[in-house]
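Listed after this line are the structures, all set down as structure tokens.
Each reported figure results from applying straightforward, stated rules to the coordinates on display, with no laboratory input. This structure is a prediction, so every number in the text was calculated from the model and none was measured. Cβ atoms are built from the backbone, for glycine too; each structure is taken alone.
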Structure P
Amino acid sequence: MLNFKNLLKSLAFIGVITLAAYFAIDTVQFKNNIMSFEDYNPPSSLKVEGQEIKKAKFTFIDVHSHLWDMPVMNLDNLISEMNEINMGYIINLSGSGFGPQAAKDLYFDKSIKNIQENHPNRVGLFLNVDFESIDDENYAETQVKIIRDAVEKGAIGLKVYKSLGLRNKDSKGKRIRVDDERIGPIWEVCGELGIPVLIHSADPFQFWLPKDDQNERWFELKEKPGRYYGDSDFIPPFEDIINEQHTIFRRHENTTFINAHLGWMGNDLQKLGQHLDEFPNVITEFGAVIAELGRQPKTARQFFIDYQDRILFGKDSYNKEEFYTYFRVLESDDEYFNYFRKRHAFWKMYGLNLPDEVLKKIYYKNALRLFPSIDKSLFE
């Protein structure tokens with residue numbers, strides 16, 4: 001029978017064995033120079049000119065941000081930070097939040113009220129619509145009315161999350177395609193009202209590839225395993241979702257689409273250029289993918305010059321200090337500097353040293369053309 005004294009002895013024995021194993025493994029790793037990819041992060045010994053840029057050269061507009069507490073946010077604090085980095089205007093894409101339609105409506109109304117009562121000339125709002133009620137009677141008419149009402153209240157665009165095409169289901173549990181024809185009236189009314197649709201479809205193609213030593217996104221998939229789709233029976237291949245997205249660009253040529261995150265073509269800018277050539281109603285932005293540009297400075301610089309009228313400044317998640325890397329990539333000719341998140345980029349950045357006229361278009365001129373309601377005096 002196991003008494004209390006024997007229990008203590010057993011626990012002590014297990015503790016000793018555990019400690020011995022720990023130190024043995026540590027010794028073996030040290031002797032054999034074994035280190036994890038996550039731990040290996042040596043400071044660079046390279047001596048080159050360059051420094052962090054904490055304020056944009058020209059006042060800019062961030063067209064891709066998510067401010068999840070907008071209904072109750074202290075906008076004075078936000079504007080103070082924006083002023084520090086020379087941001088003239090920010091667009092919150094998450095204008096309707098999440099949840100049932102009643103919650104979306106309340107969230108949107110509170111957000112618009114906060115903006116209009118405090119800083120109407122510095123913050124813009126997109127709305128979000130529901131796709132999973134696609135089988136409801138009069139679905140399209142309902143969503144079109146929601147869009148019309150939101151625009152009348154002050155919305156300046158529609159944001160479509162990646163859940164459309166990846167996870168959204170109809171009433172029968174089937175995946176809702178990005179190019180489902182029942183959604184067509186939503187794209188059409190945006191064209192009619194003159195508001196752009198910023199759409200995020202799929203995710204980086206590496207999220208479908210084997211999780212092995214040949215996958216550039218291995219570290220991200222290790223940290224965020226829920227982002228792996230390669231073993232899903234529900235989510236189709238990357239190419240299928242992207243083709244669905246391109247189909248709506250083709251069908252609805254009178255609607256302006258902002259293809260988010262460089263359309264996941266930041267690794268192949270020649271392909272992205274061909275995409276923009278094919279679809280004159282599409283523009284793009286580089287939220288969360290500046291690291292793709294920073295590792296190919298010569299190619300990216302030429303791309304920005306060639307397509308200077310088709311690119312917007314976007315950041316994605318709001319963090320004041322992370323903008324510094326964006327400024328440095330776009331403005332400087334610095335070499336070999338760090339990106340701020342290893343799972344997105346274990347490589348170093350290089351500055352594009354964009355010409356001033358191109359910078360002005362990326363920072364604000366292209367966005368002013370797309371959003372005529374923004375106060376132009378903030379940027380002259």
Structure Q
Amino acid sequence: MLFSFKNFLKALIFLVSLLIIVLVFGGISYFIIDKIQKKNNLMDIEEYSPISTLVVPENPTNRSKFPFIDVHSHHWDMPIKDLSGIVKEMDSLNMKYMINLSGSGFGTFSGNQSLMDINLTKSLKNVRENYPKRFGVFVNLNLNKIDEKDFTISSVKILKNAVKDGAIGLKIYKNLGLNLKDSKGIRVKVDDKRLSPIWEACADLNIPVLIHSGEPSPFFDPINKYNERWLHARQKPRSFRPQDKYPSFDTVMNEQYNMFKNHPNTIFINAHMGWMANNLDKLEKHLDSLPNVYTEFGAVIGELGRQPRRARQFFIDYQDRIMFGKDTYKKSEFDVYFRVLETKDEYFDYYRKRHGLWKMYGLDLPDDVLKKIYYKNALKLFPSIDKELFE
């Protein structure tokens with residue numbers, strides 16, 4: 001026993017000594033490398049943040065020129081949220097109405113319908129009792145049960161009850177078409193016919209469907225020096241969709257297009273400009289052939305701000321089909337949206353480097369176009385919103 005204990009102590013001392021050596025030499029190596037990098041002006045792209053010497057007019061603003069409706073926001077804690085704080089922030093931004101697309105909460109991804117129902121009921125109750133004129137809530141559906149016998153009947157019933165209780169739309173998440181699978185392990189396509197009764201029910205209920213399909217096209221491309229979203233891949237690797245595990249970008253987008261086309265009586269809001277903000281010619285053809293489809297620019301203002309002349313013309317030409325959307329809510333980020341839409345400013349920063357290593361330029365949209373994008377188009381789709389907020 002004594003012999004074994006001595007051997008144990010020797011082994012422990014050896015391992016501790018080895019660890020100390022590794023840490024010491026590792027620390028020394030890191031220190032030397034850091035010194036060499038500084039000496040040779042070497043740095044990571046994430047560190048490089050040059051201050052522009054360009055002297056041009058600057059007109060930053062943290063309040064929109066006209067009141068606006070944000071049709072794309074997420075507040076998972078709405079059932080228990082004190083809404084007074086966010087209303088104050090909305091007032092400072094000139095946001096008169098916000099739509100929470102995540103009305104059914106995180107239960108949507110857990111597959112727990114009871115939890116989803118509770119979240120939606122409490123979200124609607126919180127809004128109704130506190131700020132009924134300032135918030136709208138969307139319902140979400142559990143598509144994991146697509147193979148169950150009562151899926152269609154149950155889903156339509158959930159929609160009807162939600163609308164009766166005050167929900168103003170249906171939000172579909174990106175798992176449809178990417179990683180949602182049926183009971184046989186087969187990927188559920190965006191245009192799966194088993195979902196058709198849901199889209200038709202929304203048409204009957206006169207509520208729009210806001211759907212997020214796929215990801216930006218570079219997320220499906222090889223991650224190399226040619227991919228302009230390489231930094232995003234480095235910081236958020238799980239966002240990318242390798243070809244051996246996911247369908248191609250074109251496959252998902254074509255499925256979505258077919259779904260829109262097959263249900264002409266349903267109003268769809270193609271979230272994030274359908275990930276075509278970097279190809280506005282394609283988005284034009286998309287909208288021209290689908291009169292039942294609207295779009296919004298949540299999380300893609302960076303794509304628009306780098307092509308101001310082309311984007312400005314697109315907004316003027318399709319001014320009746322575009323709405324304001326932000327996606328992730330953060331008060332300090334709205335100023336970039338206002339600046340891109342309203343000003344003539346040149347060469348200013350976007351707020352998140354991984355979304356694109358380029359500068360922004362203002363579109364300087366006409367007032368009549370701004371008003372449509374900020375609130376008039378949304379008022380057409382959501383008649384329950386109090387129009388007096390915008391007078």
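Descriptive notes on the structure:
- Source structure of the calculated read-out (mean count of other Cβ atoms within 10 Å over residues 81-88, 18.5) within P, Q: P.
- Entry that produces 1.39 once Cα Rg over 2.2 N^0.38 Å, for residues 49-168 alone is calculated, selected from P, Q: Q
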